[in-house]
Structure P
Amino acid sequence: MVSIAMTYLLSYLLIPTVGDGTLWWKLSTIIHLRDPGGAIIPELVKVFTSTNSGHVREVVTASREGGASLNILSGLIAGNYAATGWGLRSSP
């Protein structure tokens, strides 16, 4: 709470007239909205890169059973699922 209060206070004191006069609180809000993202993003990365991940197992299976092109396609599909969030399905 002290960190949040200090960010708003210091932003108000340092940049009160930047832009239309409301930029100081908008920037402070953005600073505090990034903090939960900094905690959530690493957890999502673990979901898609863990050896227990279904996507990683599919890429490993494609590497063992198929040629190089199947491995590349499997990796691209797993990456697309991870990038779009569709990959949050349960593992088979």
Structure Q
Amino acid sequence: MGIKEKAKKVEEGIYEIPIGTKPNMKVPARLYLSDKLFQQVEEGAVEQAVNVATLPGIYKYSIALPDMHFGYGFPIGGVAALDYESGGISPGGIG
């Protein structure tokens, strides 16, 4: 079973991959996608959104927006807020 299959629809247009899906996740990954876009999104992009959820200092959610697709480290269309004191800087999250 891939990570994409572990996503749960929490409300219309929002899918969530819960903490614990992958070791060291600190927050859930939220995907803001219609049902049609969710069916079409690349497994690798979803896995990248989950990987972002493991970053030190990440706050509340790893987020991926409707234009998400496979990137380099972060999915393109991914967003993460990092805590000032314990967070980091990731060039892969800049686009």
Structure R
Amino acid sequence: MSGRVNQLQKQSEYLATRGIVGVRVEYRVTPRRDQGPPTICCADAKSAMRYVRAHVAELGVDPLRIAASGGSAGGHLAAFTGLVRGWTTRTTT
């Protein structure tokens, strides 16, 4: 429901000093009173992963060594990208 795209910037900068490419994602959040599943967040997370995979050469990413991580809701979304196969946007919001 909240957060900032630069929230994990220091961690990203540290990992970059170790040769790790980091891509921070700004995703839509579920409105506070929305009781439904977080479909827009999940759609954005999957879309970001598809983008990275489609642009590995441009980003300097080894396509066999892509991982996702995050804190709090971002951690849940990172897990979602790896555990849920074939999911696409199911909302028009």
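Here, each number is a calculation from the coordinates, and none is a lab measurement. Keep in mind that this is a model prediction, so the values were computed, not measured.
A value of -25000 was derived for helix-only ellipticity at 222 nm (-39500 (n - 2.57) for each DSSP H run of 4 or more, over all residues; to 500); which structure in P, Q, R was it taken from?
On the way: P: -25000; Q: -4500; R: -12500.
Only structure P yields this read-out.
If semi-axes √(5λ) of the Cα gyration tensor in Å computes to 20, 14, 11, which of P, Q, R did it come from? Before the final figure, lay out the partial values.
Numbers: P: 45, 14, 9; Q: 20, 14, 11; R: 24, 17, 10.
Answer by label: Q.
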